[in-house]
1. Between P, Q, which one scores greatest on distance in nm of label points 7 Å out along Cα→Cβ at positions 135 and 279?
2. If you work out distance in nm of label points 7 Å out along Cα→Cβ at positions 39 and 111 for P, Q, which one comes out largest?
3. If Cα extents along the principal axes in Å, for residues 79-174 alone is calculated from each of P, Q, which structure is the one that comes out at 53, 35, 30?
4. Given 13 as the derived value for relative contact order in percent (Cα under 8 Å, 6 or more apart), which of the supplied structures P, Q does it correspond to?
5. The value -4500 for helix-only ellipticity at 222 nm (-39500 (n - 2.57) for each DSSP H run of 4 or more, over all residues; to 500) was derived from one model only; which of P, Q is it?
Structure P
Amino acid sequence: MTKETTAIEGPTDSIQGSTLTQALKLLNKVADPKSSYPMLSNVRMESKGDNLVLRASDLYTHLEVKLPYTEKKFLTCVNAKALGKMIATKGKKQGERVKFELIGEKLEIETHGLQVKLGTHPTEDFPTFPKSNWKPIAEWSSKAFADALEYVLPAASEDETRLAINSLLLQDGKIIATDGHRMHWAPTPTETKEGVVMSRDAAKVLYLLVGLTDKVAIFKGENRLLFQTGNWCMACRTPDTQFPPYNQVIPKHQTGKLRIESGLFVNAVKKLKLLASVRTEGIRLTYNQKLEIFVNNPELGDASVELNVSDWNQENPGHLDSPEIQIGFCATYLLEAVAKSKEFILKFDSELDPIIISDGERGAVVMPMRI
């Protein structure tokens, strides 16, 4: 993912358009235009002290940023999407400034030589930023945290009705996610003082947020987490659920162990994925001294690639009682499991058992599929 950065300026009577545009891109990840509660499609704006404080909320996640601004004081709510479009700097001069003035029930915006008046809404109905007895649990390098989130997020379930797997777990020095078909884990810079669970949606916003500065501080309150980085602050509700016992998912005894170069494997899987069924993306791995990757599609044809791999099973060089094993997998799951690795160890047992893919620090369990 590409990360946007928000520069921090000194106090000013206007805001650089590009700075405001980047901030609103993030705030619009939280503001919900489809909510049954119309106020959640807005962004709350308050000129306070030497800052313009912008806030968005979907009731579960609250995101706030402070931008230097010393012009006339005001407090209001405006549609987040409309505001973002009005001040967008794409295709315009990057040095353009933006000024605001609240006149009656309209917010007047001066930008790009235009004067825009947006309708406003009362702030009384806008959700307040959560308050709690916040206890610090970790302070991490933003890059290391972002790298871990990037690896595990694809494995989190998109099914919002299944809270236990529509979440990420931070525990035992790892971030873990699963959707029931595969599980990813990646190391965190240090262990948290206690295990915490956060929703997938909040983690997606957090991933965009943590790249803004070098450090991110993490706090825990009552049923909530708080993340602070630079001039940004995000609070999110912890799901009322228990994350699955992930250690029970990891196979303990596997007879086959292969060392594979990631670049060759990724190129082969990407090519064969083009012929795979659009619905299942199924490909087959066959091992018998060499690793063969095969795909068959009755409508498009078939293809295969052979890869030379290293046998890492010193105790049983034959790997299994059978000289050959064939296992089917979703191609995308394999690609996401080996993402950004140079080489990895593939551990397997039988056609019905999940495999482990690990590059030494990060790892994944991938369930097989019938092809």
Structure Q
Amino acid sequence: MESLMTRFHKEVFEPYLDFLHVRYRFHSDYEHARRIWEAKLSAAELINGPYLEKAQSYRTGDPIESLGLHLETAETIKIKLKGRSLWKHQTEAIKRILAGKNTIIATGTSSGKTLCYQTPILDELVNHPGDGLRAIIIYPLNALVNDQLNEWEQLLTRHKRITFARFTGQTPDSQQTYVARCTAQIKDSLSEKKVGQQELQQEINRRLQEKLDKEKEEIPNRLNHRDAIRATPPNVLITNFSMLEYLLERPIDAPIFKNADLRFIVLDEVHAYRGVQATEIAFLIRRLKDRLCAKKVTCIGTSATLGKRGDPAVRNFATQLFNQPFDDENPIYGEAEPPALRMPSISLSMVFENSPPVVFEYSPPFGLGL
């Protein structure tokens, strides 16, 4: 298996280097400038890292049992947390959203913002199961949509009757297209395997069948293609704002909104919407709510970089974006846990005379980043 740094160079740095070579060219009259530019195109000039970054620790919140969640919801969240408690900003946000209050969550990166709205959405669907669209989660980028799909897969493993789907430009049209895409991915993963064509095809077929069987057993509630989404609209739809615009316009996508009882609209990375684009998003949300006659919808926005604590401009921005009021308790910020000294389990003085020092391992609360 290749190291992380090797993969980084092959999959990120080298393609970026090729892009720079192609993007910027010099006339022959400027040969000296070209040589200087070429000398700068090196890993030493373009790459920083690896580096150490302290992982933020937040104040502990209320116990899960005190939030009034359905027992199934509470058990699922406990499993997801793997023994950790919810943080204070998470319990504050969850309680607000459960009460139907519009909420802006403005905590740092990797602070568990997703769980703040996943929990009340899940609890609503556990308490009131049924068909039709109940929550729409909107992202500015497809990469974030794909990551969110994985989050919902993990969360809904124990809730097979709750359906979810991703609808972007990457979503296959039909089951046949989905199978063809899976086949191509498997074939690509076996490209370096030196076997005969017949043996290769047998291996592809075997892995494909294993994948399809595993998905049918473990995630039957994930809708994999557009035909399925239109035939049986998911409870949770994950998309981007451009695709949502198409969904509201195209007659072929009208069945997605049939029997919808929209209760949640989530805009992630709300700081990305500004100027003309923010105006377009604001009108898109108004059209969505008007189309679905959504009168009891809870609006949620998240961002790691949105204003300062107590800044009324953040609430005003959210109010205009969603066309719904956001009270003075918004936005919710994370409260850092005061640093605590953590001592190693073996004393530093444990060095015996005429013998090598005792070696111990101590893992401080740091995360390695590239």
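1. Structure P gives the largest value of distance in nm of label points 7 Å out along Cα→Cβ at positions 135 and 279 among P, Q.
2. Structure Q comes out on top.
3. Traced to structure P.
4. The read-out comes from structure P.
5. This figure was derived from P.
Rule-based calculations on the coordinates, nothing more; no lab input. Nothing here was measured: the structure is a model prediction, and the numbers come from that model. Cβ atoms are built from the backbone, for glycine too; each structure is taken alone.
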